[in-house]
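Heads up, there are several structures right after this.
Read the figures in this text as sums done on the coordinates, not as results from a lab. All values reported here derive from a predicted model rather than from experimental measurement. Cβ atoms are built from the backbone, for glycine too; each structure is taken alone.
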Structure I
Amino acid sequence: MNQNHDTATSRSKKYKVRVIVIILMLTTGIWVSAKLLPAAGNLVSEARKITAIMRLIQQAYVEDPDLSRLSEGAIEGMLKRLDPHSVYITPKKQQEFSERDMGEFEGIGISFVIQNELITVISPITGTPSERLGIHSGDRIVEIDGVSAYGITNDEVFKKLRGPKGTEVSIKVIREGLSEPLDFTIVRDKIPIKSVWSSFMLDDSTGYVMLNQFMATSTTELEDALRKLENFGMTRLIFDLRNNQGGRLSEAVSVADKFIPGGHTIVSRLGRTEKENQVYESSSEATHPMFNLIVLINDGSASASEIVSGAIQDLDRGLIVGTRTFGKGLVQYPYQLNDGGVIRLSTAHWYTARGRLIQRPYDKGRGEYYAIRYKDPDEVKESEDREVFKTLGGREVFQFNGIEPDIEVEPGTITGATARLRSERIIFNYAEEFKKKHDLTDKLNFQEFMHAFTITDDDLIGLIELASEKDITYPEEALEKDGDYLKRQIKSDLAQLIWNNQDYYYMVFTASDRVVKRAMELFDKAEEISAIWH
């Protein structure tokens, strides 16, 4: 064993060993009540076993062990034996989660991807220093504070571009169409992380809102979006929760409260202890006018998304359209550790307004639990025992390991070859070349672009040629199957590049979304379901 560690390091290692022994007894620095630990004898016995193994490794292992890493591994291993959602979060990761949950960080304000070993700007974030200085979608950052950014990693980007509000960072940018790089000195500021990714009018009466996650600012953002759309004349809404993996319970309840009149159960939870049992009800103050409502879901909608869609379905407030949700109905409570790490421990189950359990079984292991997303829906249905419940208006709905839509609409799939073009940003790169070749600028009228501008079959030939230049073979059968998707994606990327605004991307992309198009045909059904409220 290495004897040269200083006192602080030794103390830290001893603390980590102690964490293994008392991990189930320590919360936010307070000892858990003895009433919660009836099997104290067994707990002490098992803790001694873990401590003995740690000592054995420390004394006899061939190399000097990293006890901190071992203790974190032991914690993770214990939690994995409980359920798929109880997890240990390291101090570093917890800081990142906290920033995202609070809806802001401090930096320059870009969304980006590392492409060809350079930072490529996907888009500047609205209202941030980068947008105000004219950073554009497609810009490539080649230097940061005079140092080459070639070969930079995601972690290094965060370290170099994020920083305290008021501090400066200098970047050098290459932009398509310009022969010389551009130099920017950017003063960092607070950067909002948006949960409402897009909101706009689909036609004169139909609003569309995409909510990507439930965090501290979600209710405020949704309120702003709804008021904006109502001012534009919205009398019906498509609320898109597809691929929204959840977030804060309080925000899920507040979001549902926007649509549901006061005095109704939105969701309830039930755990082993009395303090975990709670019913959450709607309030009358928050409710917006009773416009016709359609909620979009899919197998990527989980947790808080299922709370909202389940409440709207159970209370007959609107129509649920898409495919069945993931089925994540376990409540995680965060227990803070002294080193800044957090244990998110499952402490209760979610139940919908009418008493349906959201969580699906996980007794076959994590692999099977997550693989169910990729199974044939009919195969899954045949193997499940679906318990029947009644909505507020008397419709039959099912306890179905998640939320089953009222109207099932499959989104369609793309080939693996097309998915590769998208993931490696080949389509985006082609859109950049296309914009330059055809001299497309923001002087274009967006409405004309939206309704009259088309990507042709001949245009796709250029995309395939670009893929070939990148040593990617794109098969003809993939082009036959995914041609329309490719045209849609190119046009959407063009909209973002020309107007440097993420909303324009979603306006174009959504116009050809088969689930949205089908939803537009179903508002009569939505109105029929919600008739009990009129």
Structure II
Amino acid sequence: MSFDYDAIIIGSGMGALSAASLLAQFRGARVLVLERHFKVGGFTHTFSRHGYKFDVGLHYVGEMQPGSRSRQLFDLVSGGGVDWAPLPEIYDKFVYPDFTVSASSNRAAYIEELQRRFPHERAAILQYFKDIDAVCLSVQTKTAAGFMPKLIAGPVNALNSTFRKMAVISTADYLNANFKDAKLKAVLVSQWGDYGLPPSLSSFAIHALIATHFLKGAFYPTGSADAIAQSIVPIIKRAGGNVLVNHGVDEIVVKNGVACGVSGKTQNGEPFSFSARHIISNAGIYPTFRKLLPDLYKAPVLGFSDDLDASSISAYIGFKRSPSELGFQGENHWLHTSYDHDAEYAARNNPEGKPGFAYLSFASLKDALAEKHTAQVITIASAAPFKHWQNTAWKKRGSDYEIYKERLTENLLSVIETHYPGFKDLIDYCELSTPLTVESFTGHPAGRIYGQPMTPQVVAARSFQPDTHVKNLYLAGADSMAPGIMGAFMGGVFCAARIMGAFGLAEIMTTASSRKYTAVGKVEAAGRPAKPESLPVP
């Protein structure tokens, strides 16, 4: 059978871009990336209003220090085209009604800060850091086992007792079993908004992955998240591939049980269809299994219910002057109204839009190339209060929707003003997005920004592999690995490795560790892939 491309990827988010880049570099694959939005990048894209530039979903990334495995992999995928600037040593502040805890990029300093504040829990705090390390290793082991021969993978998984004992319990169960102080329990999960589930609902595995991700600090791409797609798209095109925006995929074509193409319509309503030897969905597991596949191949998906619909409300702010006037230096602020994070999560359904917490991030203070000062204020939200406007179009939802957004904006800004008086006086421009905005541009049901909720049940069932029940159909992105930019990125890495063949992962890791970049976009000779091989024939 003759194919239009070697691989087609649905969506252009972080997982899609990493998979496409690696397939292009290592196998010379002609990859077609199809994006329903008018901009490439998924949650790594930016937009501009009145001279202000806003990042949509990238606020900070961990483990980007030079020489780290994550940095080596990212440099490989981007061709060394992204420079990562460190945030201040205090990269996160956890703000509660009566105290603030500073998260340091120095692990020892952070542990010391926690022990100083909670001296009666010193031993439990030390054990906690050992436990989150162990749980992360157990997830990595389970993932690696998926690339081993079955005779080896079986015993490896059987011996992975940490995964069975701790990774799949709830975060709340772990905290309650190991700590007594309610305030300490709250502090340790202050970043729960990074994965969208409170302690009672989240798997301890996803909490551990996020918590350890930032223990050596946080980083931000110089020139904003735009630098990511700008560096990767040329790599895809040099191998004969392409990236098309305004192309919404409606169906994955399956013939005789094998995925072999896609069909859909452009933004102008023009139909299109393309064929390929491999189909990769970066659209999320629910849209893929429940919407894009033909009826015969649709499959159930765990974790999608009205009780688990974590989307977001985001205020994009442009300032008259630098927010450094109020003492901000580029760190993020988690402003919590309570020590009860489950109650904060429940507040996402509040029809009055009063947030349980607010996350404050300053892109312009992290990016030396920013021309004007900006910030983003975010809170978790449910789609339920927005059902009245469910069937309306972006920018055409009516005056009552705009009035409601004004109320939500005021609620968010009031939380910030309460903690940092004078904040509102600096604002020149403000625009709000809602779960409807997220769903409109991403296709994620109810605007879920993190995809499949990482509950204990989901983690217990997740293979952490890109394979699906349909031959030659693979998942990339967060729903094959873990939420967040790096979770999605690694989902793309493992997807490419699977398609590359039995030694694909070893090829990627070996090259990433040996290739050296002397400057952004410039690579030394060492570590270049050999002449690209062909993709395996289905």
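Thinking of I, II, which structure, once semi-axes √(5λ) of the Cα gyration tensor in Å is computed, gives back 41, 35, 23?
On the way: I: 41, 35, 23; II: 34, 28, 24.
The correct label is I.
With distance in nm of label points 7 Å out along Cα→Cβ at positions 77 and 429 as the yardstick, tell me which of I, II scores highest.
Values: I: 4.4; II: 3.0.
Comparing I, II, the top value of distance in nm of label points 7 Å out along Cα→Cβ at positions 77 and 429 belongs to I.
While we're here: Rank structures I, II by mean count of other Cβ atoms within 10 Å over residues 69-76 and report only the one at the top, that is, the highest. Numbers along the way, then the final one.
Values: I: 16.9; II: 21.0.
Once mean count of other Cβ atoms within 10 Å over residues 69-76 is tallied for I, II, the winner is II.
With helix-only ellipticity at 222 nm (-39500 (n - 2.57) for each DSSP H run of 4 or more, over all residues; to 500) derived from the coordinates and found to be -10000, which of I, II does the value describe? Please report the intermediate quantities before stating the final value.
Details: I: -12000; II: -10000.
Matching structure: II.
Using relative contact order in percent (Cα under 8 Å, 6 or more apart) as the calculated read-out, with 24 as its value, let me know the right label among I, II. Don't skip to the answer; put the middle values down first.
Numbers: I: 12; II: 24.
Attributed to the structure labelled II.
Using the calculated result 24.1 for mean count of other Cβ atoms within 10 Å over residues 357-364, pick out the matching structure from I, II.
On the way: I: 16.2; II: 24.1.
Structure II accounts for this read-out.
Consider the structures I, II: one of them gives 46, 33, 24 for Cα extents along the principal axes in Å, for residues 149-212 alone as calculated from the coordinates. Say which. Working shown, then result.
On the way: I: 46, 33, 24; II: 46, 23, 19.
Of the options listed, only I reproduces it.
OK, next. Work out Rg/Rh (Cα atoms, Kirkwood Rh), for residues 85-284 alone for each of structures I, II, then name the structure with the largest result. Don't jump to the answer; show the numbers that get you there.
Details: I: 1.05; II: 1.08.
If we compare Rg/Rh (Cα atoms, Kirkwood Rh), for residues 85-284 alone over I, II, the biggest value is for II.
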